Structure P
Amino acid sequence: MTMLPYRSRIACLYATICAVCLLQTVCLADGALCRGHAFAGMYNESIRAEQLEIVGDIAYVAGVLTGVHILDISDPTSPTLLSRSLVDINAILDIKVVDNTAYIAAGSAGLIVVDVSDPTNPVILAEVPTEGYTFRIDVEDDVAFLASSFYFNGISAFDVSDPAHPRLLGTVEAQHHQMHLDARDGILYYTNGDSTFIALDVQDPSSMAFIGGIAMNRAIRHFVIDGDVACFFGYESTSLVDISDPRGMKPLGVEHAPASMGAYDHATQTTYLLQSGEPFKVFDVSSGDNWECLGSFDTYGSRYDIIIHDHYALIAAGGTGLQILDIAAPRAEPFITQMQLDSPGNGLAFRSHYAYVASEDHGLKVIDFDDPSSPELVAQYETPGETTDIQEHGGYVYLQDDAAGVLIFDALIPDQPQLVSTIEVSSMPFWFCIDSDRAYIANAEDGLVIYDISDPSLPVQMGSYQTKDGTSGIAVDGDTAYCLTSDRRAVQIIDVTNPQQPLRISDFEPETSLHDFIAHDGIFYAIRSQGYLEIYDVADPHAVTHLSSFELSSNVFLPDLRLIENTTLLSLVGSATTIVDVADPTRPRLAARPDTGTTRTAAVSGSLLFTGYPLGIRIFDLSDCPLCPADLNGDQQLNMHDVSIFLDAYLRQIHTADYTTDGVLDFFDVSGFLNAFNAGCP
């Protein structure tokens, strides 16, 4: 049989796909990348959301530095601002709404009462100074209870039967400050600074009296009451207490899962746990001590308050505003298995169903993950020093070794890697990048050095550029190299079109220091201090433009940033692995945040997420992302644009076209795309 020329085969492939796809009507996608990505809507106009109150279809948001925001949430996918008030008060910390009147704990401004009968035009009724700094409030039977600290540690009761003229009824001192208040049926519940849960008789607010209390074993951040049960959320554990008899409260069970915030539904025996840097988890607590995790959802940013409203979770998340999640169907835990390697996995690269691991103290390790639930170590190679990074290109593996330089292995037979050459580096530490048939190596002493690796067994130095102020990182995009200065505060842009004579184009200085960065198609992605992703347009190196910021985590440690596909980033910040959709670089959005625990590096092969941890690697299943896999441009439609993207990815042999997730791009992937296109979207 005569084989068609390459271009003819591609033309046939294109014609076949187009013919099949043109027979299909346009299908609507759901626009969600993952089942765990449950965002229904967001309101994040620098709201600094601290506390929430929901009444019907109206959300009242206490913005700690931005005033009170009143939102229409009748359509949870598109919350609408109705009004914004009290923007000149620098501490709007809590809010309760009763009978069209909002009662606000406003820090040093004390108690503020606002008429919200017309939510588009709130009117201040009263501003009452208090003895202390007020930060929590609850209202019952025309009495407002305010928790205060600093000048007065305790609780104040105000008569608000006439909202325009609040009147102090009484006070009671409390040890340290109270994290939360809940008044019901003539009893006020609160936690003391020593984590004692206390019930006060407040039927006579002028003479509040102790009823009972229970000492909690762990530090308590927050609690909620539902019926006769109080649910306590702490940094070390979450627990339930029977409060049907306030004089003799009894523990019901402890779940050893920490949560700085959460919610509890007594009717369904369900708790919702929020912890910084981790997914939003759902537990069935009906069994007492042995709680069952029903699944999780992805969120991001800090978390200060949560309300479960119908099948939605509304989360006040500080600088990222108000997040609204559809929580009808929790996602199963994605963890598959872990494999111990005697030392941490510092870097990951893939070829077919083999993972190449830069193992910190033991060099190169090769793992066959044809069966992801039972990975097998099939080869290892001891190196002179500590290995810190690894890349694969054209069947060869490039391993960074802090004693030898860049070690180059022939991995065409994946389970029999052969060391074929070494690129020596004069000083440590150094950074390297493989692009096309070139290796780019940067360090403080030599600046940028470029090698020809068209023959990996015989790398040849092509040219170099002495960067100013040293170098602490490198990224390459086509004929442009980006070198980060040693102080991590400036990026030097270098033209490497002629690798024998690299030329500086320009510099740009981000607002803060950068930790890790990559560049692709004229877009520069970087992680900066405080755990933010910053995105820049560098298509014109002489006029670099900042496009957007995206909060990843408040915990910055061992950052790692990788491009999974042309439109998706994977970021590791501290113990949080975050996958970000950057199809529109001006509006990045969270795609997934699988719970990976303590993680040192992360990378994706097909639908599998690999992470390095202190004793080896862990493997997670991301196969349910996306729900509509043929919608490649994320425009919520299946049409010829998606066909073009698939063909481009297939010809360039990149991950987007790997529909069988086996690491090899062949006709089975074409068939997989056609099946996905024909199936449409949910």
Structure Q
Amino acid sequence: MGNRLGPKWLNQARRIAGPTHTGRLSKFAVLADEVNALEPVLERESDAELGARSHGLQLKARQGDSLNSLLVEAFALVREAAKRTIKQRHYDVQLVGGMAIHFRCIAEMETGEGKTLVATLPAYLNALQGKGVHVVTVNDYLASRDAEWMTAIYNMLGMSVGCIQTGMTDPQRRANYARDITYGTSKEFGFDFLRDELKRLQLGDTHRKSFEEAFLGRNTQREAESPVQRTHHYAVVDEADSILIDEARTPLIIGANNQPTQEEAAAYFGADQLAATLVRTKDFKYDPAERKAELNASGRRKVQAVAGHSSFVTLTVDGLYEYVERALRAQIAYLKDRDYVVVNGEIVIVDEFTGRMMPGRQWQDGLHQAIQAKEKLEVTLETITAARVTVQDFFLRYKKLAGMTGTASSDARELRRIYKVGVFKVPTNRFGRRVWVPDRVFSTEDEKFQAVADQIVAWHDKKVPVLVGTRSIEKSEKLSALLTAANIEHQVLNAKNHEIEAQIVAQAGQPGRVMVATNMAGRGTDIKLGDGVADVGGLHVIGTERHESRRIDRQLAGRCARQGDPGFCQFFVSLEDEIIEAFGEKPAARLRKRYRGKGELTSGPMRRMVLAAQAKKERQHFRDRKLLMNYEKQRAEMRRNMGLNPVLG
């Protein structure tokens, strides 16, 4: 279809947007027509004249004119600047996406629709007031890439651009935050906020010396540095579902290192060894939904029998029960190369939703230390909390919040209730051609992976490019071994280097290319189809396991069929997949025993059962996020009542 928003487009758009946003969509279509009417006028103006127009908009915005009244001219200026600098013209549907983001919505746009370019529209408009705009991405590489790519557009219009990167000094951070538009990750923005809160406390605390020595290790003779951030005015969150929903439960914590005593470290190692001798069901019960273990009478007797051992001299019997239950949890629920990896003698958490490593983060309540003991690494005790804030609470501090993603409608209620933002489904520039094929179900994991390998071999002979998404590093290596045995040349991406990962994934659409990757490898990377690939159905995506959220499955599927290209997506699942345990450990065990060795079980009831397990997990995660939100609210309220800063201590 064309680039203009004609009657045919509006009819399709209204079906996609739904009745809730039909009125707003019509309004956006009118505004887009007004932007289009300005285009021939701006095309005749020089670069200097565009800059003068932009300066005039800044003066109007800072003198009190509403941004809504400036939207048409601002969007038209950004589109013209993009055409002249990076040789890209915003489609009309991208204008609509930019309007949705400006009007406090999460714009749901299909992959390949150019969300990075869309963000320039509301970012520029809201930066006119001179209060700073933050564009939030999921990792340093994407922040740096997007800032570098879009800087030319902003500079032509007289706007300055900053980018926050891990490892920057405070003066560098302060300079980048002072610019009109600043790119960075939620982690960097959040930790800078916490460090600023600590600095403010230093400046006003008469007991600054003891605080700095306890938490910051600073020389108190040195004058405290000033905060680096400005006010939290407006944030545009890219991959908003990942940051605002998946990471909502993640607390950002700044603390002081607490060196463990020899006795404390010995207790973790001793509990790990003791836990390894206990028998599931006989000595303890394990709840897979909560990922927790609980000793029964038999297990407690075994623990009591060794309570006097030298490793546990600092613990009471009840305390030892907790250590052992924590060790059981570490051994059963948290697996190497799935939930974490060991890098240079340290435990590095792997994000369960993205498959990416998260250096510097730790599990709480002694779990991280239990996993260190399990892997026979040096035990470093938990830090003393100096400041903390959840990702959710941090973003609620912005006066105005919006974002964009490819998948948000399934979480629309949660986003509206917690963040007070709507979800606006933006129609695609071209009609989608993705083919969704129903799941194939197998009795065992080995049968499933063999079927995946066989399917790849069949497609490879036809030069079909294939991208396979796996749930963990361990599973990606398992499939890789099968492909190697079948003499299929392939690449394995384990999310260890975002920049290299993005460069490799960009080539996934070449004829006969096979890639095996954890979850959402290369999310945000444009995949172009090679010569002849469209004729064989485009990029074929295989999911080797249903995730605990349908939205994550859709993100994987979004790697194919971009901008009207053809594409194919199918999931292969087994009764040994972790998602089946959503029904409970015993029902899952009975189901697996009943069908073990029966090969492929694909049928309507089996597919519905897997999706029912997924829906059950989604409800559980929603309850967890709700409980966390209530806990953090109560904690903050209690500290306010005590006259304390809610994010410190």
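Once FRET efficiency 1/(1 + (r/R0)^6) of positions 186 and 546 (r between Cβ atoms, R0 = 35 Å, to 0.05) is calculated for all of P, Q, which comes out largest?
Structure Q gives the largest value of FRET efficiency 1/(1 + (r/R0)^6) of positions 186 and 546 (r between Cβ atoms, R0 = 35 Å, to 0.05) among P, Q.
Computing mean count of other Cβ atoms within 10 Å over residues 418-425 gives 21.1 for which of P, Q?
Q
Hey, Cα extents along the principal axes in Å derived from one of P, Q reads 87, 72, 42; which structure?
Q
Given a computed value of -14000 for helix-only ellipticity at 222 nm (-39500 (n - 2.57) for each DSSP H run of 4 or more, over all residues; to 500), which structure among P, Q does it belong to?
For helix-only ellipticity at 222 nm (-39500 (n - 2.57) for each DSSP H run of 4 or more, over all residues; to 500), the value -14000 is produced by structure Q.
A value of 0.98 was derived for Rg/Rh (Cα atoms, Kirkwood Rh), for residues 106-233 alone; which structure in P, Q was it taken from?
The correct label is P.
Thinking of P, Q, which structure, once distance in nm of label points 7 Å out along Cα→Cβ at positions 274 and 506 is computed, gives back 4.1?
Structure P accounts for this read-out.
One of P, Q was used to compute relative contact order in percent (Cα under 8 Å, 6 or more apart), and the answer was 15. Which one was it?
Source structure: Q.
Read-outs: derived from the displayed coordinates by stated rules, not from any lab. Every value quoted in this text rests on a predicted model; they were computed, and no experiment measured them. Cβ atoms are built from the backbone, for glycine too; each structure is taken alone.
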